[in-house]
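These are the structures in question, set out in turn.
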Structure P
Amino acid sequence: MSSVNSMRAGYSSREGLSAMLLLYPPFADPTQPYVSLPTLKGYLRRRRRDVRVVDLNIEAYHYLLSDAVRTDLKCRVEDRFAELDSRRRLSCLDQMAYWELYNAFDAVRGVESMKAKPQDILRNGKDFYDSILYRKARNCLESLFQLLSAAYHPFSYGMNRVVRGMLPWSFDMLDEYWQAKQNPFDGLYRSCLTGSISLGAFDIIGISLTFPSQIPDTFYLCRLLRELAPRAFIIIGGALVHQTATFLDEKGRGRLLSFCDAFCTAEGEETLEALSSIVPHWRDRSSEEKNSLLAEVPNLAFGRPVRTGPERVFDAALSESPDYGDLDMDLYLSPSPSILYAPSRGCYWNKCSFCYYGLNRACGRGYREIPTDRAAAQVGELAAMHNAKTFYLSCDVLAPGYALDFARALLKAGADISWSTDLKVEKYYGPEQCALLRRSGLRAAAFGIESGSDRVLGLMKKGADIATNRCVSRNFHEAGVAVQWMMFTGHPGETGEEALASAKFVEREYNFVDLFIIGEFGLTPGSLIANEPNRFGIQEVYFAAGDDLRLYPLYSGGDQPLSKRQQIMIDRRISRLSRRYLLDHYPWAGAISTNHSMLYFIAFGQRAFIPAECGSSIMSRRRDSLHRPKASFSIERIEENIDRAANLYLRKALQPEGPGGRAPFSLDHFVAHCAGMPSVGAGGLMKARQSRRRGS
């Protein structure tokens, strides 16, 4: 049953106050509801504001899983492939579409071969833990996203990805996405927003933009809502909006406001509370009166030129229990309800060189906590209300003293739950402290180990060394808590040997590390490295021309280029190490800090993802046989052309155009580049085979 249809209809604003509709857009984790909007609703409800929360993210997943949409995607792929396959020649851009469509036929077969619905398997308490059924459901959903991407090429969709090729979203691209009605979920949105929801009853409509994968649908919804509810006050907020707004120039902020009436520059509790008493008659005022009304709303950006209200740091002690009451927990793709809860905000350490988390460094928002007795009581209430046994503490990191006090408060309250969270390695976590956390219900903890080199850890300003990382990890593991390591290579100044040391460190601690990930460094706006690049040997920080949201800064210098031999050694070492685990990507079992991983840890123990120890290959990676059509063009030649076009493009597009300039990396620049790349003719398959015979 749809959560939209199951919600009570007819919110009416109390006298003098606005009713609010808060939307969570696709795409993000479908296994549990995100905490942002329920947290806002809990706070606002206690202050007698009428708020409805709608999770369009989970609605989109069920829409995608419907038989009608699956059939439509299959037909789109088949028709588009047939149309391209009938041509005499394919341009570079057409070759990219052709290659994706050709490979999507495997996904068609994968989807058609499913007898049971994947959502039914993932929500069934028995089938979920069946290794074969879980993998089939997981693969079917991944295949659906592959079909979706092929059917709507050049857009690529995933559970944490909505992109156009390799390009960042610019405001022009977002405008085009709306004007061309290229969003495959337009019908769903119109049905949801004009069905059981009476948009006219809401004076304020807010959208939570938390992750980059939600960018296109957030801005698409802004345009759609302006069409469907022209008198509503549309506001966007969330962690990603805060990060974007912090680094946008005046022109960029103005473009952002072309999609909405205002955006929230920080935490939204007091912003929405203040807006609710101002907005009911706001639309009918003059521009001067509108600006005057909004001028004192905290953390609000609005108007032309862009103005901002007073900056307000929210007191975490005023937080109320999240209100998940509008959401149908049975819709989420897990066998039992799991709740996100945020007992703290910000980072108590706030020194790491590479990090910019949430609402912390750039605007001086320090670490704040909900009193532990109150937090434990709220968790207990949520557990009873939703029959939930698993919780994830969704915060940047818990201070060690707070984590222990929270554990004691849970034990005192008699809370019968299992929980997981992110923790920073501290010597404070001895065997006794880890045992206490385990008794309180802690079953999994993720640690930012980052590197296997003490020198690099010093550059990162992590406040821990290898010996401490090893000791604390072992303490947690021996206490019965699943230990998850997060690491990355490529920090400015790191050598090839130091990068290799990270994989070697995991290998040495294999018996005490239950999941791991080794990623690659990416510069984050607002981080210490981005703010003070010279301290890390970086010559210049710059942006791509198409990166209007200023999310992906580029840089030159600051690292010691790896030789080809070093890179191969590192990749092989990590690959060999990965084969000793049953790893997967977000949001599946086998990924760091996911709901499904937590459930598997609870069911199968700490070593659930170590095939040699868990007794069965619960994440078997058997591939389906290939079911691709006969192609009129050489797929091998097309793959070569695509790789060559991409490599040549990135080599020149990511370099700044002169000192202080931007990299030309953008949609127009990419299209122009592709226009100069070779096309391919039909019959290329036979020609390629003949060429190989002559060459041999």
Structure Q
Amino acid sequence: MHNLRFRQIHLDFHTSPHIPEIGVAFDKQKWQETLKASHINSITCFAVCHHGWSYYNTEVGERHPHLDFDLLRAQFDACKEIDINVPIYLTAGINNWGAAKHPEWRELRANGQYGGGGPEEIINPGFHSMCFNSPFLDFLCDQIREVARLFPNCDGLFYDIISQGQCCCKWCMKSMEEKGLDAASEHDRKIHSAAVLKNYYKKTTAASKELDPDMPVFHNSGHITRGDRDILKYFSHLELESLPTGGWGYDHFPMGAKYCTNLEHDFLGMTGKFHTTWGEFGGFKHPNALRYECAAMIAYNAKCSIGDQLHPCGKLDESTYKLIGSAYKEVESKEAWCVNAESVADVAVLSSVAVNPEHPREEDSDVGVTRILLESHLLFDIIDMEMDFSKYALLILPDDVLIDEKLKKLLDAYLTQGGKLFLTGKSGLNADETEFLFDLGATLEGTSEFSPDYILPFPDVRADFVDSPLVCYTRSYRTKITDGESLGDVYDPYFNRSYKHFCSHQHAPNKLDPSGFACGVMKNQIMYLAHPVFTMYRSFGAVAVKEYIVNCIKKLLGDDLSLTTNLPSTARITLNEQVSEKRSILHLLSANTILRGGQVKLSGGTVAEDGLNIEVIEDLLPLHNTALTLKTSKPVKSISLEPQGKELAFEQLDNAIKINVDEFTCHQMVVLHH
């Protein structure tokens, strides 16, 4: 496994040919001093940018027209002198220089438009997508071999914008015909594009490793698709691009990290120093935001990478590196408790995306369940079908996990071993949605004709502030109790809203009598909720719905619930273990995000009419008297707050410990020494 360093920079350098004096302000000594003062130990520098220009002395491509020296070599040598790693970046999926030289290499959509810039591409600024099935792939591999030969001691090769659309260029049309595929069929075009993409991975990775079979390689498509295991053999490590203020939000990274923590690859989180997202000059997030984001990365077992964009003059921005340095100084002080740490969890989420390959890259059910588990401080991982179910006391199948014969056998084996299963919505139904696949102590009687409807869970699982029927915004599956334990009643509305009959501004109220169907059922080790509750929470964020779901999960977990705490829902908690060090680490995280942004028209920018909502962290407020009760099977000799090195008193119970943390701000590691 390729081991990553903790404190990295991804230094964008996409530079227009219309800007003069490229690199004129590069100063080796100043470069080194800035990086050292900022506690950085790895920086990804550019060989080729999206504009298509090279920043080294190339015979394959073309050096930027206003660069008169080998900038990459100067950056590279300056870093190596002070023991800073240098992975090297090459654009792959888009290349404007290549598009101008060879427009026939561009990705061509089925409607005859070029890919990459939208329907008005000629008059709109933007980058151009290239087809990996065209001779462009050979050109790219030649660039890769050249960079690998010139920089044999680089610390990896980073390839960007790795995707292949449903291209209909002349090479794709020919190969589709040769493979017996119909270019008029979207289904066939998708099959072909997947094959082209696989060929890209194979050829570029081989070119990367031609001289050094151990050369680290990463292919960036902005996301790690859960369950897409076939491509991982082409990766030495993983980088989770997730800029909270760039549209991802603060709950996006944990979802990726909770999956990657169980893969064999080392991985890092990638945020940005920008107020918005990539390509922003002069944008700075508050230092507290970057402090929290880096703390979250190490809490979720990731290394850290912060995106920056180098000014065309080649000088690192002083404000940026003071900002980064303040966050990385803290990371450096905490690394010892994060090396080779492994996640500890009660609950696993079998990702809907991982099981259903036709799903989009982010499924609402996955997002909803992640948010609920984060906010309720349940210890969890996200898994695919190839991971070990038996590690977890409870397995959640959120809303729309389709269970085929293979998965059914895995789940049956898991249940036989004593595991518990939490099913919602469509999960747990047969393919025709006519019956349950497990003995739930209930029968399925179709899909409700009403949307929305209402639920009144029984007191042990309902929200503690709601004693009336609660509206559910998504359609339910009619669940009739036989010998299972009902979780509560469904109430139908008087009618669905239509032009024929409606009531007030939204939906009709509930009828006074229950419908005779249950909102959920529990039998033995299995619980089922009749609504796609996680999708509903993702869409509407109703706290009463969340409390109902969490109470149900805790009811099913029972004595297998390892952790209870009084942390607020805005806080986060993880539990990791360093086996070799004989210690467990609780990471406490706290920050209040504020939603900012709105609709505005700007001239010449990318933040414009769509009305971008940005989650901002500005103030980090201390949390007081955090109470924790943690079950542990290993004796605890002592507990300390780290990196302060302060011993913490605790109360030993029969099979658990009670801890109180008087105060912490942003991030606190509570270390249990076994």
Structure R
Amino acid sequence: MDKSLDADARADLMIHEMTLDEKIQLVHGAGWGVLRAGAPVATGHNGGAGFVPGIPRLHLPDINLADSAVGVRMAAPESRYATLLPSVIGMAASWDPDAAFLYGSVIGRELRAQGYNMSIGGGMDLIREPRNGRNFEYASEDPILAGTMVGQVARGVQSNHVMGDIKHYAVNDQETGRNILNAVMDKRTLRETDLLAFQIAIEMAHPAGVMCAYNHINGDYACENDYTLNQVLKKDWGFQGFVLSDWGGTHSTVKAALAGLDMDQPGDDNFFSDPLKKAVQDGTVLQARLDDMVHRIVRSMFVNGVIDQPPMPRSVVDPFSGRDDAQKIEEESLVLLQNTGGILPLAAAKTKSIAIIGGHADKGVLSGGGSAQVDSPGGNAIAPGPGSSPWGRAIYFPSSPMRYIGEQAAAGTQITYDAGSDPAQAAKAAASAQVAIVFVTQWMTEGQDSATLSLPDKQDDLVAAVAAANPNTIVVLENGGPVNMPWAGHVKGIVESWYPGIGGGEAIANILFGRVNPSGKLPVTFAATEDQLPHPKVTGLTERTGNNADAVTRNQPRARPVEFPVDYNVEGMAVGYRWFQEKNLKPQFAFGFGLSYTRFAYSNLKVDADAPNHGMSVSFDLRNTGAQAGDEIAEVYVTLPSAAGEPFRKLAGWKRVSLAAGASQPVTVALDPLYLSIYSPDTDKWSRPAGEFLIEVGGSSAELPLHSTVRLAAQ
């Protein structure tokens, strides 16, 4: 307990005092607990997703882990409040690292206030499969954007003396068959895409934990994969924290331990209990390996202050600051996708009647499901009731867009609501109003993927009917990821709000009426049709197999699940917008795209190829040419020399800039040398290729008015 010593020394001293049984106790959880009906709940368990008992005689506290992807899960049973933040993909649409840090800070402070000392949020997997049910928990299809934003979230969590986590390591890019699929990807692609995102986040945040995924990677389970865990994570990246399995993701004792797994969760499978003890005793697993596992866990507890500054649970969590922070993040995250004729922002004085249609917009806003589901205060807004949110059901939060639209509309404005269940009736309601606002929803959840990019429940028909009846139709999307919009050419306004969080209703109204100038940009490509995707259908998903994460079978529903490959070498390094560029495809909306109520002009590009640390810096002037203040996300893309074998531009940096109307500002973006390099499996090294580098700058991946070519030597 000598605070003058560093964390490694303190961990070693503590381990020296431990018995073998105490060491084994620390490397596995205490069972499913509250997650499974009838399972025993250990003394000291805080009601979260996981629990590891501490060692009181050594002043080592229990580890209480909580699901916390978008806020703290399962608060309701203990009569606790937790803030529902916007979805992670929404937060990433802000392209604002400060907003991402704030996002993590909200989660960290509420975990601490509720008595938890470890988060198991931090979703990092790339959005390779746009129909993935967990895309709302992930950040982007681009590794640099994803790594930067999620790395900042983890930093924010850990700033509260709470251990952070980054998951699901790695290539957990779809839910269909997640326990049995084999993600097939060559090493260069793996290192330059999916693993690069993890590398950026881990080196930025130094999280306590990295959670390995359910799936196989090139033949080995992610939680017993020597290449990804030992060779890359621990050796190449120097990760000093511990690797914990996803719940039920451990499949062996000796192989997993030797491959780099440090903690088995939830632990009732007995892989890391008596079997590991026996393996250590007979020398199959060396004592030094067990000590390394324990050292990583205890060191992380010292580093993050959970021993010296343990959480002090409070009876009340402040809901007001959390709500304000959630709204602030959402207002930066909303993306204005279409604004034909300048229909937005709505002029309150000139708008005499508004028809609000669909999406339960009279009651609240939608949230994502699964282990990311935060309990709604008062219960589901569309069906209030006590208790925790049930698994597998869409939960709405009490932040009514209709209420806040009414508050911002002028006195006397007629506002009506139609549920949208009958397109003909909705069209009739829309026809009698000056403006029609249709709220469409797409509920997504852990455990299942969407079969298509289409909106569910025939909502496309609803939008088409309303648009035919009212020429001033605006669509607000509440969704977990990209969707098709066959009606886009028939409506005037499209606002992407994602899952907007507890402050979502007010944030949406603020955008619609112009109290906030939209500034979000898409962190993922919206394809026009599934046929444009590298995998037009979700691999493994058929009418016979279904889209359940655990039940992909070949013939009969009760047949034993059959492993199957997902060949990500089809697109390889051309993930997302890179694929569309390489194949010369035009998406519905491009990566990095987003409109504003003002306009921005780019000029005077300069490239400094001799920036410090062998990197590159890009400078240019940015001017707000419109009539109101706004934020622009200026994006920098690089196309490597042809010898690199990457025939596409890729994001290399960006900066979010606030400008008053008419103001201009010089902007400099430093490019990390890693982002100008390629990985060689033969040498196991990164290097910068020689040749001409094309630098492009602009407001989206498809609109880059500035460009310059520089010739660089190999490095």
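FYI, it's all coordinate maths here, none of it is from the lab. Because the structure is predicted, anything quoted here is derived from the model rather than measured. Cβ atoms are built from the backbone, for glycine too; each structure is taken alone.
For which of the structures P, Q, R does the calculation of FRET efficiency 1/(1 + (r/R0)^6) of positions 49 and 249 (r between Cβ atoms, R0 = 30 Å, to 0.05) return 0.30?
Answer for the origin of the read-out: P.
Identify the structure, out of P, Q, R, from whose coordinates distance in nm of label points 7 Å out along Cα→Cβ at positions 297 and 585 was calculated to give 1.4.
Derived from the structure labelled Q.
Supply the structure label, taken from P, Q, R, corresponding to Cα Rg over 2.2 N^0.38 Å, for residues 225-280 alone with the calculated value 1.11.
Of the structures listed, the value fits R.
Taking distance in nm of label points 7 Å out along Cα→Cβ at positions 313 and 401 as the quantity of interest, name the structure among P, Q, R where it is greatest.
Answer by largest value of distance in nm of label points 7 Å out along Cα→Cβ at positions 313 and 401: Q.
Compare distance in nm of label points 7 Å out along Cα→Cβ at positions 129 and 185 across structures P, Q, R and report the one with the greatest value.
Structure P gives the largest value of distance in nm of label points 7 Å out along Cα→Cβ at positions 129 and 185 among P, Q, R.
Using distance in nm of label points 7 Å out along Cα→Cβ at positions 81 and 433 for the comparison, can you identify which of P, Q, R gives the largest number?
If we compare distance in nm of label points 7 Å out along Cα→Cβ at positions 81 and 433 over P, Q, R, the biggest value is for Q.
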